[in-house]
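As structure tokens, here come the structures.
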Structure 1
Amino acid sequence: MLQDIRDKSQGIVVKIIVGFIVVTFALFGVEALVQSFTSSDKVAEVDGVEISRTQMLQGAETQRRQLISMMGGQVNPALLEDNLLQRRALDELVQRIVLANQSERLGLGVSDAQVDGYLLQAEQFQTDGQFDQNKYLNFINSLGFTPLAFKERIKQDVLIQQPRNAIAGSEFVLPFQVNDVAKLQSQQRSYDYVSFSLADESENTSVSDDELKAYYEENTSSFKSQEQVKLDYVVVSSEDFYSKVNVTDAELQQAYQASIASLTQEERAASHILIETSERSDEEAQSRLAEVQAKLDAGVSFADLAAEYSDDIGSKDDGGRLGYIEKGMIDEAFDNALFSMEKEEVRSVKTQFGYHLVQLDDVSTSDVPSFESQKATLTEAIQQEKARDALLSAHEDITDLAYASDNLDFIAKEYDVDVLQSAYFGRDGGSDEVTSNPSVIAAAFDVAVLEDGQNSDLIELSDDQVAVIHLNDHKQEVIQPFEDVVEEVTSIVVQDKALESLRQKALDAQNSGNIAWTSVTDAQRGQDEVTSLAFTMPHPEADKAVVEVKDMSNGDLTLIRLTRVDSRDEAVPEDQKAAYERYLSQTQASLSTQGQQDYLTNNAEIER
């Protein structure tokens, strides 16, 4: 069926349908398209509310984008597999409907104005404390939402969170609970221990061929060669559009002016003596200013007069120094005076704060680079930006070419790029930039590429690169012959045998009583790995020590003899108590809300 669609994708009927899709997207967004074509494609039903396949796929795509956004190249490709994402998306949709139905039964509601308020106040959408429309749109686009769909999602989020907040807000913590946690945290333990080295035991352990072959025969499924694929792929980058974009003189001039606008044209260092008028009359202020001016003319230093007369407590003890000032930092009248003065000139000026006697101490100007010196850099920057925009605009065309063809030749020809070939790699990815990309790995092992032989969808490698992949070859996992894995088998059998021998030695040592113990007194929780293991042991009873063999993270074994547990009743600082109370409250709230959700889910009629 898919092949028939591809074969007929150039027909007039398909063009009409595609035209309709484009208009629908342009006028109404993705929601209209979903409702037009897939409203009856049901994958589940919760208390009479249907979940469509499109909703599930949209949820899976949102999860995929969130994982890539949060973890980037570190995301495990297995987490991006379609089946896993779709199951998780369906589970989430079921839970949301269950919770939304509860909110509806409780008569709760959320207005559009409330949602707008939440969005306007969200810090991730703000720049310098103001709502940033570009940040908002970029964020919702990265999740695959239209503005209308995202707003509806937030509206539902706020609605279903109301009863959960009520449950969480009703939780409380009793004093004895806080005290119990404090006692556990301050508990000290004394113990003895002796360690047994797995590495040393492994060196002295031998195995026979029969043991190796027996292990191999019992565990053949563990020695399968990794499933691998080899890909053909094309990479289209913003650099491929450099020759197709032009940079005009007007654009260069605009960029140049923007680049120098941020440079400070001139700064002036000033000192002042402020005579405030808030608590004295204008005549009194002018009289005081004249007194200062007379003393200044008589040779008294400006700094001494500032210390004696200035009402500016922030500068009077520093000679009235204000430091370097740019235009617009203080007051228009102050600016007009200061930026028209000569160096070391003193002038009086009145502002909203009162009368100032201003002295110009220094003038500093920035070196503004010439247009010619910046032209090459600006040209490259504009070219890069335009090429990136051209690549973004080409996403849809690349996607269409990938869908309409069974190979990569059309894309390669259209964008003048080569069809490249990868080395074989498995589900953990390859070693180069493309095959190690989680999205590429997930697409390579997706049904459409792996089994149906189709081109992948467009894959965004970065802001400047996209790729489309096609399967070149596929190697199924197969059981490797014994000869090929004998070293791996030997390593496993030797370690298992050594560990078994080591455990017996630890038990024998315990029974013999002839042990060189290392003693630890009053150890605190979490101070090292052995202590952490000691804190997992039960309390000694009737002064009888508890002895256990514990596994260490490096494979060694440790024999621990717990001799004493001390619980202290020391006073706990109030800030520590508050931390314990917050922890307990959050834990109880989480358990209660999860319990409520489980109850609602168990009592809902869910059909999948």
Structure 2
Amino acid sequence: MLKRFFSYYKPYKRLFLIDFCCAILAAVLELSFPIVVNSVIDSILPSGNWNLILLVSVGLLFLYIINTAMQYIVVFFGHELGVNIETDMRRQLYGHLQKQPFSYYDNQKTGKLMTRLTSDLFEISEVAHHGPEDVFITIITLLGSFLLMLNIHVQLAVATFIMIPFITVALVFFNKRMTKVNTRIFEDLGEFSAGIEASVGGIRVVQAFANEAYEAKRFEGWNQAYRRSKLLFYKMMGISSAYNYFLIRLINLFALFFGAYYTIQGQLSYGEFIGFILLSNIFVRPIEKVNTMIESYPKGIAGFKRFIEELDRVPAIQDNPGALVVSGLKGDIVYDDVSFWYDESKKILDRVNLTIRAGETVAFVGPSGAGKTTLCNLLPRFYEIQEGSITVDGIAIQDMTMHSLRNQIGVVQQDVFLFPGTIRENIAYGKLDATDAEIEQAAQMANLDKVIAEMPKGFDTVIGERGVKLSGGQKQRLSIARMFLKNPPILILDEATSALDTETEQVIQESLDSLSKGRTTMIIAHRLATIKHADRIIVVDEQGISEQGSHSELMAHNGTYRRLYEAQFLTN
């Protein structure tokens, strides 16, 4: 784990060396003050040479100015190093999350992922900045001050140093315990963030059902769990801090007591005694920093463990070696003995065979949960088939890069997702380099231009979180406009007109019919009136594909489709 951690320093070797060297230099210069004081008291002060005292004081001032500059470099450049490493890790983690398939997000909470991208990485950056320099400065300061103390008086130095093993044992013990506690804290924080994200994101549903009290109770549960974890951490930190404080004060007491004894015995001069006391204060400073290390290091270690645990999760769907970058597909699609399941106990699709000709419009109908959406989601590899194969223009979809395959497919999903921002930005998501004219044309084709014209800022109107300022039909049309702009050879329309009123639906349907000409189109629909025009209608039920044919053929067949159609129209 250490090797992987330090690999993130490689791009910033120069910055690390500047920070590290300045930190060491500052620590070494700090050791010079007790030695100078020792000389002033024992050698210069008795002589009464004021000019020499003034010269030494100016020299010390110069050293302090240098040390001040070193402190600035350590603080600023050190934190810059930490932030750079944090940024690289966040970029790597985000890129990794983008590679995960739909099945990964089916089992994840957004709040937990947000925690890993934010607070986890912040704690790691703190360790990345302070970790190496704190360890080395602690070692150098301890060794340097101890050697100088030995030079003054061996027995006194040994008596002062005798507490260090006890502090080292405490550091190892408390670090392990607090790393475990911090792992639990991060888990609780993830649950807390996920709960808040869901509760705040669904505030309209909460208020509509007047369930504020229930949500407040749930929030209190998450809040208290996080509180308990934090209190356990601070309890451990309190014990560690108190233990180290006592040992550190014993070091100071030993230095004072035995130093006074050896001075009275004539084995130490007053200058040596004062110099030794000052060195003992420097000696205990890095030990005092151990408390800070015990607080921050376990957080960073726990965060980094979670970070590499996530990075080591291999995406379930990947490009095959040598996968082709495809473009200009015609859209000849073949499902050959395709089987798929979310849970091995129940197959959603079992040995499905289906051929869709280029330019054909195929509609999928049937009861909810039969696998219509799943059948279409397998084509862009949102999920991976377990058995069989799917080909487009004779090429297996696994032999194409996912990026190029998905560029050839336009998807309008049933659950419309819009990004915070303007109407223009959301339409342009279908083609990031689209011109204003292309965006306006796409909006017109989706019958959205009149709605936009009535808005205060037109295309630059901000639509709010997930398009909250738009009606259901407007959101659906905006999503359709995105697809018009993308203009792919293969279309998947998953209940694309489900949120539209009858009049608007007819207009949109005409546009979709126009767009579908010469393109392979797969339509998932429950409103059967919208798919009568399809070249072929496929009935999907729990047994797989039970019927297929045109609307008139299926009505004449007097099977499942006819029963669904008549039941829907009798209901309406």
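What follows draws every value from the coordinates through simple rules; no lab data is involved. Predicted, not measured: the structure shown is a model, and the values here were computed from it. Cβ atoms are built from the backbone, for glycine too; each structure is taken alone.
Could you tell me which structure in 1, 2 was used to calculate helix-only ellipticity at 222 nm (-39500 (n - 2.57) for each DSSP H run of 4 or more, over all residues; to 500) as -21000?
Label of the source structure: 2.
Name the one structure among 1, 2 that distance in nm of label points 7 Å out along Cα→Cβ at positions 217 and 369 of 7.6 was derived from.
1
Between 1, 2, which one scores greatest on Rg/Rh (Cα atoms, Kirkwood Rh)?
Max of Rg/Rh (Cα atoms, Kirkwood Rh): 2.
Compare mean count of other Cβ atoms within 10 Å over residues 273-280 across structures 1, 2 and report the one with the greatest value.
2
When FRET efficiency 1/(1 + (r/R0)^6) of positions 417 and 529 (r between Cβ atoms, R0 = 30 Å, to 0.05) is calculated, the result is 0.05; to which of the structures 1, 2 does this value belong?
Only one of 1, 2 returns 0.05 for FRET efficiency 1/(1 + (r/R0)^6) of positions 417 and 529 (r between Cβ atoms, R0 = 30 Å, to 0.05), namely 1.
Given a value of 1.38 for Rg/Rh (Cα atoms, Kirkwood Rh), for residues 153-376 alone, calculated from one of 1, 2, which structure does it belong to?
Label of the originating structure: 1.
Using mean count of other Cβ atoms within 10 Å over residues 113-120 as the calculated read-out, with 19.4 as its value, let me know the right label among 1, 2.
2
Of the structures labelled 1, 2, which one yields 14 when relative contact order in percent (Cα under 8 Å, 6 or more apart) is computed from its coordinates?
Only one of 1, 2 returns 14 for relative contact order in percent (Cα under 8 Å, 6 or more apart), namely 2.
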